[in-house]
Structure formats: C-alpha cells, structure tokens
Structure P
Amino acid sequence: MRILLHTCCGPCAIVPLRRLRAEGAEVMGVYANPNIHPFVEWERRKGTLERLAEAEGVRLLPPGEYDITAWLRQVVFREAERCRICYHLRLRHTAHLAKRGRFDGFSTTLLYSKFQRHDLIAEVAGVVASETGVRFVYRDWREGWSEGVEASKAMGLYRQPYCGCIYSEQDRYRPRRQGGEP
C-alpha cells in the first residue's frame, strides 16, 4: 500500500513512519501546514522534518505553501472551530495530492499527538476521503508517544512547544489564573 502521510513536524512523524513501514506500506510525506506561526517556526519545523526524512530514508513531496494570511481568513471569527477548519485544510490538501499521485491512501502524523482531537481528525478525514475518493488510513499512534519523544531527543531533533497556530501559541504561553483558566 502506498500512503501519503501529512506531516506536521519531524518528532511527530517518527512513530507513524516506522509503524506504517512495519506494516509493509510504502510511505511518502508532505509538509502542509499553513497554520504555523510565525514563519521562522514554520521553517524550523520543516527543516527538522527534512532532517528526519533524510535519516529515515523517506521521500518528501515539496512542502505546501506557507500562506498564513489565507489560513487566518478561514479561522478569524470562527476561532471555536479553528481546529476543524485547520484539519480540513491540511487533510484536503494531502488527499488531493494523494489522488493526483495515485496513492492508495492518506494519513496524518496528527494522530500521534496526545494533544490533538482524534475524533475530530477522523471525522474531518472521513469527509475529505468521501470528497476525494481517496481512502483515509486511521491509526492511533498515541501509545507510541514516549517512544517518539525518546527517539526525537536521541536524534537531536527540535521539539516544538506548541501546536503551531497563533492561538495555540497564545494558549501555551498566556499566564494561567488560579484554577487553570487562561
């Protein structure tokens, strides 16, 4: 099976790449993350992924365009739905590339993160799969979290401290009031 793997970053790609390959899949990656803010963070994550891809012998398609303006236009005034919108944009882009490249399916490294909304990812991916006719390959890689963290540290990979968007950066660094509320 040929799978196009949406990759959010290098550290999150380790476990999905290794597990899919262990299943016998031929995996190619694509870095499609117009949500990441600021641009230097987008570049740093892309560079880390490229380092991992070289070390693991994985081919990457050219990265998706960095277009934070278009991404923001999609989510502004819809912040409560920002993750749904963001997942849809990135997975739709990946599925269209998978269709054009005649892949058997597509998946995402977002399914590795214990901080992402798996139910929402699966829902959005199902819609995208129906729209494009390309199978979504769902795997729950969260049980490999510690393995991926250890491997990324051993490789000296940059490990980002927030999801990527300006909103998640704000949530990560905004001081918390007593009781945990921002």
Structure Q
Amino acid sequence: MALVGTLTDFSLVDIFQLVALGQKSGAVVVRGWREDQPVAGRVFFSEGDIYGAEYGDLPSDEAVYSLFMATEGDFEFVEGARLPARAIDLPNEVIIMEGIARREAWSRIEADLPSENDVISLVARPRTTRQTFLLEPDMWRIVVAASGAATIGETIACSRLGRFRALQMICDLVDAGLAVVDPSPA
C-alpha cells in the first residue's frame, strides 16, 4: 500500500483511518511543522491498530498526540516497518479524539503563553479563590521545573512531558493563581 502525501492534503485522522480500514501493519512517518516548530516522528500500526509512536524522547501516547500538532509537512506510510514493543493499547478512535481535542486546545494555550522565552515562577503566597487545587503527577513535574524561575522553554524541556502537555499544565497553574509568567527580560 503506497501512501505518501502532504498534511495539507490529508490530515493524520484521514491517514490513520485509511491504515485502519486496510488493516495494515507498518509506520506512518511524519515530517512537518507547527508554525516555526519542527514536528517529526512515527506512529506504528499492527493490523490497523495504533501500536506505538516515537517523537523525541516522549512516551508513546504523548508522542502520537504531539504529532497531531503538525499543520503542514509530509507523511509516508512504510508498510512492514519493524514494530517496537507495544506501547499503546487504546482504540484508534480514542487516540484520534484526544489528538483532535489537543489540537483545538492549542490556540488557547498559544494565546495565553506567547513566548517560550517568558519566565514562569511559582507564587509564594497564592491568592486563589479555590479552596483546594489538586496537583496531578504531570503538574508536579512543571512545579519542580519552574521552582527556580525558569523560562517556559526550559520548563518544557525539563518536564519531558511534550510541548502541548507542559504548556497545558503551565496554563492551569497560572489560571489557578499558583504561578505567574513574566515577559523575558531580553
């Protein structure tokens, strides 16, 4: 099955559905861009089911969701590509729906946090109207990374959560009044 094209002609949703429909095994290789950020990785399929993904050093689930952020670029399905150990057990529909939701949420995140050179720092005495705020494990990574007043870019890299997930956690901390973002001093 030869499947090669551009992400402007076919979305990842279209590509994933074609591979699933054909019950193919192999890898979809994505080389694209999200604005000025390169996006490159692979999503592995076994008999049409999403099996795993690679994107930098992210866990498989975050890797496949991060690939949904590519808005332009190329893709290629490599039939029979060697599969790594299975890392994703979710149905394709669940992965696709989460990927679409993250892509839609991206515009809010970009509006709230325009520059990765901006500095995030924790608030010593938070003034929040919430009685309680539950810090999930991923958010703790951001708290630890931001505890020294780091840039947003440094915090993303240190958290190893992926750009979308880390920025989502930063937005949640800022919304809760637990952190502030200041423009970069440069």
Structure R
Amino acid sequence: MKLYPYVIELKRPSYRLIDFISQLLLLISLTALTYAFFEGLPLNKLAIFLSAVGIIGWWIICIWKSRNEQIPFYRLGLFVACLGWWYLPKGGWICAIYLLAGFFEKQAKFPDELAFDQEEIVVNSFPKKHINWDDLNNVIIKDGLLTIDFKNNKLLQKEIQSGSNVKDELDFNEFCRNRLLQKD
C-alpha cells in the first residue's frame, strides 16, 4: 500500500437522489414481501418475515443517521431485501438487481479524493485515474478551492472538504510548486 504525502478530499455532493432511489427500492420490497406473506404464496414465511423486519430495522437506523448528519448507507437493507426476493417465486432476477444496487450504492457515495506524491496524482475513483505531473501547468489550493491546470487547456476546479487551514494550503502549494519545477 502506497502512502501519499497529501490526500485532498473534495466536498461531498448531495446524496438525496441516491438515498431516494434506495428508499424507493426498500419500499417496493416491503410492499412485495408483505403482499406475499399475507396472500399465502408457496414460500418460506419465516424468511420473508425476517427480511421485512430487517429492512424496516435498517431503514430506521439510516433515518437516525441522517438526522444526526451522518451519511446513511442503505446497502445492508438492500442486501436483506435481496434475500427476501430470493424466497419469492420468480424473484431471482429481482434479487440480482438488489444485489447490484447494494454494491453500487456504497461506491456512489465514496468520497472523491485526490492523492499527491512525487510521481503522480491519483484520483480515487473506479477505476483509479492517474495524472502525471508532466501533463500539468499548475496545481494550487486557495480559499478552499483546488485548481488543477492541465497543459491541454483543461481546468479542474473543485471545492475541498473543510478542515484545511492556511498553513496546510501553503505547505501543499509549496509541495506542488516544487514538484512542477522539478519536471522542467
């Protein structure tokens, strides 16, 4: 595992749309599981009941996290819903959709980070992106705004997560300036 002298976390966007879709999927599952449980379909009623209770329990935990200004991850609820769909007749393909939604929900909420070292800049995404220092004109943080100026006239400006101070900005800018001077 490589250690980077500077890791800059970009400001998090609003996850309301992702949360809405996750909650909608959980509501659809609860509706389907409740219907199947009370309609007497040939299924494992205990598994269906436990899945519904698990979804409700995890949903309550996520609402509590959201109210305490934490980022809620609905993926465990989506995985429990996946198990519930597995026990429903012809629910296997829907189970696969919930399984994918659970995996991608975590990735969609992963914080955007850029890691800086002497060799390159790595953008923490899927898949990871590597930026060579030779491709850059300038990199600077000023007033909480990261600016990366590429030689191909592309400009990237992103707000960084709060928590840096003037000394951190000066140290980072000095590191980048020295690294850009070394390539020339």
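With semi-axes √(5λ) of the Cα gyration tensor in Å coming out at 25, 20, 16, pick the structure among P, Q, R it was computed from. Checking each candidate, the match is P.
Once distance in nm of label points 7 Å out along Cα→Cβ at positions 84 and 108 is calculated for every structure in P, Q, R, which label goes with the largest value? Numbers along the way, then the final one.
Numbers: P: 1.4; Q: 3.0; R: 1.9.
Largest one: structure Q.
Structures P, Q, R were compared on distance in nm of label points 7 Å out along Cα→Cβ at positions 92 and 140, and the highest value belongs to R.
Here, each number is a calculation from the coordinates, and none is a lab measurement. Given the structure is predicted, the values throughout are model-derived calculations rather than measurements. Cβ atoms are built from the backbone, for glycine too; each structure is taken alone.
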